[in-house]
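Following this line, the structures themselves.
Read-outs throughout are calculated quantities, based only on the coordinates presented, and are distinct from any laboratory measurement. Note that the coordinates shown come from a computational prediction; the quantities given were computed from them, not determined experimentally.
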Structure P
Amino acid sequence: MWRGCIKVAVIHTKFYDGVFEIELNRPDNLNALNYELIIHLSEAVNEAKRNPAIRSVILYGKGKGFCAGGDLKDIGVETTDPIALRDFMQKGHEAILGLYRMEKPVIAAVHGPAVGAGCNLAFACDLIIAEDNAVFSEIFAKVGALPDFGGLYFLPKKVGMHRAAEFIFTGKKMSAHTAFEYGFINEVVGNNEALLKGRELAKSLANGPTKALGMAKRIMHQAAHLSLEDVLELEAYGQSIIFQTKDFSEGRKAFAEKREARFLGC
């Protein structure tokens, strides 16, 4: 069984029971994204994607917040260095796409600020659990910038054009309860509870039929751009693959025997 981890100054990971944890570790900067952090985050996400032992992922920040967005002093903004900024954005895109496309459940456990690129890092995840003290903001307009890291994709997709425009144009802050009310996140929990709840959920999902969950995730992402007929075709194709897995065989047998299934993710 693979038991590896990544432990560098700005990213810590650990693996247990099929769960892969990714911790953003720049607490003195509210986990603001500098070039070093983005590089290692992308590496951690790639590890989660490629390793079959990893069956679910949880992303969170150390210290007083989830992520305060891009570290403007570190990514070429102050010097208007286009090459440094482009490199930073490309690495960020790798991480965002990796989280979004990974055919495994990905959970964000959010506390404190999740703003700018940090907000969109959370929105790239499948499930978001936030504490009472969490604050979400597409803060870009307040510094004269354009939303990045997928904000212009995630917000309209989640809440429609009009509500998305409200938050993108104004950069206003959303409390955890407002974010839940508008459908941005899945659950609000008490302070100091998001990571505990996220770990429980990640472990539960890791024990599930992760091949089927991954296939469902892929088709859901495609469905927004397809007709019902096309989605029905994809469902039939996906089901024909899933029916050949050991997990489906076990699930069918467990159902007949009236017991809990023991899924292996294969």
Structure Q
Amino acid sequence: MAQKVKITTLVENTAEGDGLLSEHGISFWIEFGEHKVLFDTGQSGIVVRNAEILGINLADTDAIVISHGHSDHTGGLEAVLNFAHKAKIYMHPGALDKRYSIHGGSSRSIGISNGSKKIIESHADTNKIVWTKGPTEVLPGLFVSGEIPRTNNFEVDEQEFFLDENAKEPDVLTDDQSIYFNTEHGLVSIFGCAHAGLINTLDYITKISGVDHVHTIMGGFHLIGSSKERVSKVIDNIERFGIQRIGPGHCTGVEAELEFRKQFPRRCFMCSAGTSCQFEVI
């Protein structure tokens, strides 16, 4: 019997709906049959406000999945944990690393908050925290990828992230991971930021799942500031997977998002806070 899945965007750079707030960040509420999963938590506590407006009870959360340890994906974690008492947290251990970005010659801390880090570390040896270095089944049929191999030569970022405030130790974001599940039409993949590369991720999840067709991709594709050549190669490779629905958001970048909409006008959909989409899992 098919299982219904509904994905609602709780936090994104844009918002649609009365009273909903937006911020530079992302968070998805996944209703997977009878279970509830929160994927990322945005940059601040507005995830709680938006959830309330949308009629979503965070106390029902069975699992929280963290895509990687940047603050625009983990900033709402402390606020969420005030409600999501029963939730297990799925994350790569590297998500707890100190993180910095360099802009205008100065460094800025962009890692997980000390408060969230203390909460996680206090449960590190319990079954509340599930470390996800490799592919992990969060619920029957719902998976998180774990570390994603970088295998192509065009999804290479300019070095902008570091593990130290003096910008001596590059941060390659090995903790970056995505959620995926299979439907009657192919895989659905949800991205936090796709720091590992959109195509690298799709190549990996099709390999480990044994499903070569991808129906839907949505979330942050991390193409902001990317060259036209890189965006073009990503778009060319989209066709390899037969993707029918594309929901670019968050860190995809305006120019890249416009190019997606130009190339795939009937396949693209909005990923703003307050929007939702539905699937059936086989």
Structure R
Amino acid sequence: PNWVTGIILATFTAMVILGGIKSIAKVTQILVPFMIIIYITAASVILLMKISVIPQIFVLIFKHAFTPTAAVGGFLGATVMHAMRMGVSKGVFSNESGLGSAPIAAAAAKTPNPVKQALVSMTQTFIDTLVVCTMTGLVLILSGLWTYGPELKGAKLTAMAFGKFLPGGIGEFIVTLTLIFFAYSTILGWCYYGEKSIEYLFKERAVKIYRVVFVIFVAVGTFLKLETVWRLSDIMNGLMAFPNLVALVGLSAIVVSETNKYYYKRQK
């Protein structure tokens, strides 16, 4: 039931951000990279099993990416504009490119040079989008389950796709477990982003209030429909991206200058 999920998720979140139990956060830091390895390994096994079909899959992707309508089933009637809008919005949701959120975490890192840290942070987008998301997309297409219609989507679609190639419930278990840890670590990460933003705007006195409100919304979020969550996410991402992109353009000269200095020092 949703209320059980909400209570459990809010409790574990509160234990970290309200109770100050750092051990859970430390465990998460260990488990998340481990789960990424497990997920990539599982996807790699599936792709190797069907490696002879991979070229045809890429042909299918490019064919239906540049045609007015898509293949069948769940993509019936989709236009290029709709596909691009969904792709961009979900891509931004996944890798946070241009939102200005990742620099908050990067700023906390102890590094002698901001350019060096920026280069390290750029690997996030590469791993997330070009590795994890691409492998997931290939597995989904290989499974053929995407033709079943719009009722089969999201985590359920991914779990069933992995389960089709990894029998005995292994595929579903891997997807479900990784999703739980990814979701939980994401909640903690965005809580940190919010804390730093609140601290900047209203100083430390407002942080405790923010934490309580955050935990409440974690519980409330479990009662929202998935479509509502996606729409809210797209709206909020847009509100974050616009001022951040304007700032990036305005500060681009500084970025270029600092980058040139960094590479000049490395060449000496």
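Tabulated data for the structure shown
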| item | result |
| --- | --- |
| Structures P, Q, R, by mean projected area of the Cα convex hull in nm²: label with the highest value | R |
| Parent structure of the calculated result -25000, given that helix-only ellipticity at 222 nm (-39500 (n - 2.57) for each DSSP H run of 4 or more, over all residues; to 500) is the read-out and P, Q, R the choices | R |
| For 16 (relative contact order in percent (Cα under 8 Å, 6 or more apart), calculated) the corresponding structure among P, Q, R | P |
